[in-house]
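Before anything else, here is the set of structures, which you'll find just below.
Quick note: the coordinates plus some simple rules give every number you see, no bench work behind them. This is a predicted model, so every value here is computed, not measured. Cβ atoms are built from the backbone, for glycine too; each structure is taken alone.
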Structure I
């Protein structure tokens, strides 16, 4: 029995799409999967808060990051933080210190920069090993979630300019707009026309203390369809399931879904995903830094 069919049967879900699509997904699978446990990457924030107070986050996730400091014990840093009113993460005042740290022991840096002003993008050349760029291509989502006076074209232009100076991995949050899929497929179609080297997916988590706390996570069926379609649309680049996704049974099954759909990396995989990988004879590799690195 095909891996995908077995997973879907266990979940008691109607198989999404059609037989031909899922047969094609299975032919595109790799024999290798990487499980990521990013214990050697330290997440630091450049700000105390966030001027946007985004509806899905409300600054809650900043609490899990340490105040900015270089760490001589860490192999890499994820440089992040809250946004200013224009949607950028203001890392610029730390650039010189980060560059010195990077060259000590060949350490690596991954950046969240948000909608960085175009004139500041050259600062990342020679500094960023990777930029994790939240890619949103839906006007209502930009307005409703972030409250920004920005456009989908601005996200695309920023991505293109970043890609000229650093490796950029677009991140797509499934269900970002109140747990509903709005614009994710448009984002994928848009990125098909770009020279994307890898693509990461995270999944909306209804979070206490935020404006979207009352919403539900996106349905597993809709999520499964989107992620399988992504595998077909991007057959030749790595696809990642990032660390942000709902817990419990949802996480158990979504990890199994992306494993069956042929994703290349899963961050903190569940026991079921590990069992499935072993049971299907996949070559499992382990990484201990941020999946974007």
Structure II
């Protein structure tokens, strides 16, 4: 044991600058991610802020029973699941395709311009970007002006329940896809250029080089990011939905995040809201664990 402690202290001293760089991120996760987990006890109580944790009545699993007995929970679960799956099916491949397209651009100035334009929406908060979407899709917005100019009738996008999820998926793709290309571009840049040169000498077309060199080389990165994305299935983008939805589209727009916000802050049901959040976290962890096991079974490294 003394030998191990001595080796550990030497290793820490040797890499002290790296650990110092790690410290701010570590403090962030401890303060904002791990310490608040103590509040999960609220999910098992009838919590009253004035009484605190110690003075609130312990009710066991009663709050979870309320969740599954709620007539709204089926709608909330369905909306969350369909919206998340739609974002994965239609949104997850977009950064991959975009990264490959950017990588294939040979004119440096054009490449940088495309990268910049696709990254920019990420730096806007959903409060700003969502408001832009609302303005464009309003009754007097740019989209309806174009429809009217072409002889069509105005479409009131924002109050049509059937249109909400497509709007949410498309707006999420527009906002996040450019930023998502960063990891893939980094992975593509690590591919040995000699592989492309050898394939080109063998007569492989550009599409064949992408199919047989680029995609297999970044497959492990794609799998890891997909596993992480699967862990957010129960989230579905709370901030985005909160900005875009209204009472008219509640039937298709209400997800776990907005349900928690509504019953927690608006109605003061802190215990119920915490129970919903805990349920989301447990399901998300289970999905990540299963996806990671599946990745290992098909020969990929996975996350752990």
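Worth a mention:
- Origin of the derived value -8500 (helix-only ellipticity at 222 nm (-39500 (n - 2.57) for each DSSP H run of 4 or more, over all residues; to 500); candidates I, II): I
- Origin of the derived value 7.1 (distance in nm of label points 7 Å out along Cα→Cβ at positions 55 and 207; candidates I, II): II
- Among I, II, which structure scores highest (criterion: volume of the Cα convex hull per residue in Å³, for residues 167-230 alone): II
- Source structure (of I, II) for distance in nm of label points 7 Å out along Cα→Cβ at positions 143 and 223, computed value 3.8: II
- Which of I, II yields 0.85 [FRET efficiency 1/(1 + (r/R0)^6) of positions 63 and 103 (r between Cβ atoms, R0 = 41 Å, to 0.05), calculated]: I
- Taking mean projected area of the Cα convex hull in nm² as the criterion, the largest value within structures I, II is that of II.
- If mean count of other Cβ atoms within 10 Å over residues 71-78 is computed and equals 14.2, the structure in I, II: II
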